1. Identify the structure, out of P, Q, from whose coordinates relative contact order in percent (Cα under 8 Å, 6 or more apart) was calculated to give 45.
2. Which structure, out of P, Q, was helix-only ellipticity at 222 nm (-39500 (n - 2.57) for each DSSP H run of 4 or more, over all residues; to 500) derived from, given a value of -14000?
3. If you work out distance in nm of label points 7 Å out along Cα→Cβ at positions 42 and 58 for P, Q, which one comes out largest?
4. Hey, mean projected area of the Cα convex hull in nm² derived from one of P, Q reads 6.9; which structure?
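Each value in this text was obtained by applying a stated rule to the coordinates, not by laboratory testing. On a predicted model such as this, the values are computed, not experimentally measured, just so you know. Cβ atoms are built from the backbone, for glycine too; each structure is taken alone.
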Structure P
Amino acid sequence: MPRPPGRAAKVRSYSSTDEDAAMLEAVARYHGFTRSATLVGLVRREFWRLFPGGTADIRPTRGARVVKT
């Protein structure tokens, strides 16, 4: 199944301490995800918690249930 336009992943990099990298590896292994997928999942969860209706640049996906607080 092809990806929707505009959702292609790009290679990124980040810096972390050895301890942070080990914690990320442990969380990823626990959930059975890659480190990248774990980071993305955590960021998405936190973003939608902070901005349930999105921002000016990032809108909820069409048909998404938006909880207004």
Structure Q
Amino acid sequence: MAGVYVNRANPLQRGASDKGYTIGWKIRYGFERGRTDDNLSFFEAEKKAAEMGKKEPDKVFWPEMIMDPKFEM
């Protein structure tokens, strides 16, 4: 089974209203990491990541593009 991942948004041009982003995070001094299950625009994800960073200073948050698997059988 071969396949690729398909971006939900354009990786070269991050428009403020482009949907297909979520919030990625990791602990500053550890190996734990994850992401939320949101489907936000880039502007919303950037704003929410900044708000979450203020609430939880021990973690780093960033907007992350959602990638959908496209596998061929």
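1. On the way: P: 15; Q: 45.
Answer by label: Q.
2. On the way: P: -14000; Q: -6000.
Here the read-out was taken from P.
3. Values: P: 1.5; Q: 3.3.
Across P, Q, distance in nm of label points 7 Å out along Cα→Cβ at positions 42 and 58 peaks for Q.
4. P
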